[in-house]
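J.: Listed next: structures, encoded as C-alpha cells.
Rule-based calculations on the coordinates, nothing more; no lab input. Everything numeric here is computed off the predicted structure, so don't read it as measured data. Cβ atoms are built from the backbone, for glycine too; each structure is taken alone.
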Structure 1
Amino acid sequence: MRILKEEYILGQSIAKNLAGIAESIRLDLSLGTNPGLKSGTFTGKVKDASGMPIPEATVILFNEDYSVHHNTLTGGDGIFIFPSLEPNLKYHAYAKAPGFMLSEGISFEIHENKTMETEFVLTSDSEEIKSIIVGTVKNIEGSPISTATVELYKNADKKPLYLTFVNEDGRFIICDLEPSLYFLKINAPGYFSEEFPVEITQPQAITIFEAVLKEDLKASKGIVTGIITDSENNPLANTDVILFRIGENGSQTPVAYTRSNNEGIYLFVNVPQGEYYVNSSRKITME
C-alpha cells in the first residue's frame with residue numbers, strides 16, 4: 001500500500017500588511033522535519049466468519065506493556081488504519097464489535113516506513129445479545145444490605161432460575177436473560193422477604209433495579225445463649241439465669257430470666273441490641 005507522508009510539519013508564517021501601491025512584503029517560513037516521517041503503518045480489515053466486513057468495530061492498540069496506545073473504528077468496508085506508529089517498537093492489537101467476541105491478540109513490531117497488514121475474524125457471541133439486571137439492595141435509610149440473597153423466577157413459576165449474593169455494596173448482577181417478565185425474591189437476615197417484578201422488553205438491555213427491604217424488628221433482635229457449668233466444667237441443670245443490660249450511663253438493669261436445661265444451656269431470644277451480662281445461681285433444699 002502506497003502512503004504519502006508530509007516531509008515537514010505544516011508551518012505558518014507571521015502576518016504582515018500589504019498596504020501601499022506596488023509595495024512588496026517578505027514572508028519567510030522555516031519548516032520543521034516531520035517526526036513521524038519514518039513511522040510505520042498498521043492497517044487491516046475486520047470481518048465475520050463468512051468474510052463479510054464488520055463496520056464500526058473497535059480496534060485497540062496496546063504498547064508492549066499493554067498500556068493503551070490508541071484505538072479506532074472500522075469504516076463501512078471493515079477497514080482500519082493506524083498511520084503513524086513509532087518504529088522499532090512492539091505492539092498488541094485486538095478487535096471487538098457488538099454481538100461478537102473479543103478477537104485473539106495480534107503482536108507485531110513496526111519498522112521504519114513499513115506497513116503491517118492483517119485481518120481480524122470475529123466470532124459471533126450469542127450471549128452478548130442477551131440482557132442483564134444490575135441491582136442493589138438497601139434498607140429504608142438507604143444503606144446497602146450486604147447479607148442479602150437474590151433468587152430469580154420467570155413469570156409466576158416458583159422454580160428459581162438463578163441464585164446470587166450481593167457484595168459488600170449491596171450490588172448484584174444477573175446475566176444472560178431473554179426478554180420476559182421476571183420476579184426477584186430477595187431475602188436478608190433481619191428483614192422481611194420481598195418479591196419484585198422486573199420486565200425485560202428487548203435484547204441487549206441493561207435493567208437497573210433497586211430493592212428496599214423493611215426491617216423485621218422481631219427477627220432483627222439478637223440471641224444471648226451460653227452454658228452454665230461448675231468448677232470442674234460439668235454442666236449444671238436447672239440453674240437460675242438473669243440477663244442484665246448495661247446502659248449508656250453504666251446502669252445495670254435485669255431484663256430477662258430463664259433456667260438452664262439438663263445440658264446447662266440457657267437461651268434468651270428477641271434481645272435488642274446493646275451490652276449484656278448474665279448472673280446465675282442454683283438453689284438446693286437443705287434438710
Structure 2
Amino acid sequence: MAFPDEWEVKPKQGVIYAHPKEDASYFMSLSAMEATSADPEAAMLEAKTGIEELFKNVKYSEPETLEADGLDVMLVNAKGNDEDGVANINLWLIAKKGVETVVMLKCVSSQAAFEKYGELGGEIINTIAAHGEAGEGEVVTYHYPDEANSAFTMAFPADWGMDADEKGAYLVAPDKQFTLNVIPIAMEHIEDGMVNITKQVSAKYDSVVWNEGGEPKVHIDEATGQTLITSEGVAKGGGIEHKVSVYQFAKKGAEKFFVLSAWSPAEMAEAKGAQVLAILESIQLN
C-alpha cells in the first residue's frame with residue numbers, strides 16, 4: 001500500500017497510521033484483525049465493535065463484497081458522532097485467498113475532509129496489492145528518516161516485522177528469536193552514545209560479559225569515512241543464555257550516527273548468523 005510523500009505515515013505496535021501532514025481530520029489506519037478469513041461475519045462484528053467504542057449513533061450501509069487481484073474485500077460505509085461532530089467512516093476488510101489473516105483498512109474523516117481528500121484516498125486504496133510468502137533472498141530496504149532524505153539504509157528479510165518512526169526502527173524475525181533496534185543519535189553524543197546503549201542492554205540481564213573481557217572491535221574505512229565499532233557479549237538472564245551485540249555506525253561530517261542493538265538466544269545465534277551478517281553488510285550511511 002503506497003501513501004503520498006506529503007502524508008504523515010507512522011507504524012505503531014503493528015498498526016500503520018496515515019494522514020495528510022497538514023490535516024489529521026482525514027486519516028487511515030491499517031491493522032491485522034483477530035478474526036480470520038474463515039469467518040467473515042466475526043471479522044465484521046470485530047470491526048463494528050471497534051467503531052462503536054469510538055463513535056456514538058453509528059449507522060451502517062449494507063456491506064459490499066468484491067474481488068480484486070487475488071483479494072477478497074468487504075466494504076462497509078458508516079456515519080457516527082464524536083466530540084468533533086459527524087464523521088464519515090469507511091471500513092475495508094481485506095483477505096488474500098487461501099490466507100487466514102484479515103487486514104482492516106479504516107478511514108475516518110469529517111465531511112469537509114472527505115470532500116477534499118476522498119478522491120486521493122481512493123487512489124491510495126487502489127495501490128493495495130497482495131504479496132505471497134517472502135521468497136528466498138527477498139528483502140525490504142529501510143531508510144532513515146525517509147527514502148527521499150535517506151541518511152541510513154539497511155536491507156532486511158521481507159518476512160521480518162518492522163516498526164519505524166522518527167526515533168528509529170525495531171525489527172523482529174518471524175520466529176521472534178532475533179530482535180534488532182536501530183537508534184539514531186546526534187553526533188555530539190558520539191563519545192558516549194554506544195556506551196549508554198551497551199549499559200541499557202546490560203541492564204536487561206543478570207550478567208553480561210562483553211568482548212570476552214576485552215575491548216570492542218573498531219573498523220575504519222578511510223575511503224568512505226565510515227567507522228564501525230562492534231561489541232558482542234554473552235548474557236544470562238532467567239536461566240537462559242543469550243547472544244547480545246551492539247554496533248555503532250558513524251560517518252565523518254554526518255549529523256547523526258547510528259547504534260544497533262541485537263538479541264537472540266545463544267542456541268539461535270548460529271542459525272540466524274547468515275541473515276544478521278547480510279543485514280549488517282547492507283548498511284550504508286549516505
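J.: If mean count of other Cβ atoms within 10 Å over residues 79-86 is calculated from each of 1, 2, which structure is the one that comes out at 11.5?
T.: 2
J.: For distance in nm of label points 7 Å out along Cα→Cβ at positions 55 and 231, find whichever of 1, 2 sits highest and give me its label. Please list the in-between numbers first.
T.: Working: 1: 9.3; 2: 5.1.
By distance in nm of label points 7 Å out along Cα→Cβ at positions 55 and 231, the leading structure of 1, 2 is 1.
J.: Supply the structure label, taken from 1, 2, corresponding to Kirkwood radius over Cα pairs in Å, for residues 71-174 alone with the calculated value 16.8. The partial results should precede the final answer.
T.: Values: 1: 18.4; 2: 16.8.
Clearly, the read-out refers to 2.
J.: Shifting gears a bit: Starting from the value -6500: which structure in 1, 2 was helix-only ellipticity at 222 nm (-39500 (n - 2.57) for each DSSP H run of 4 or more, over all residues; to 500) calculated from? Kindly include the intermediate steps, with their values, before the conclusion.
T.: Numbers: 1: 0; 2: -6500.
Computed on structure 2.
J.: Please state which of the structures 1, 2 yields 1.34 when Rg/Rh (Cα atoms, Kirkwood Rh) is computed from it. Could the numbers behind the result be given before it?
T.: Numbers: 1: 1.34; 2: 1.04.
Matching structure: 1.
J.: Output the label of whichever structure in 1, 2 has the greatest value of distance in nm of label points 7 Å out along Cα→Cβ at positions 31 and 87. Don't skip to the answer; put the middle values down first.
T.: Numbers: 1: 2.0; 2: 1.2.
Largest one: structure 1.
J.: If you work out FRET efficiency 1/(1 + (r/R0)^6) of positions 103 and 271 (r between Cβ atoms, R0 = 41 Å, to 0.05) for 1, 2, which one comes out largest?
T.: Once FRET efficiency 1/(1 + (r/R0)^6) of positions 103 and 271 (r between Cβ atoms, R0 = 41 Å, to 0.05) is worked out for each structure, 2 has the highest.
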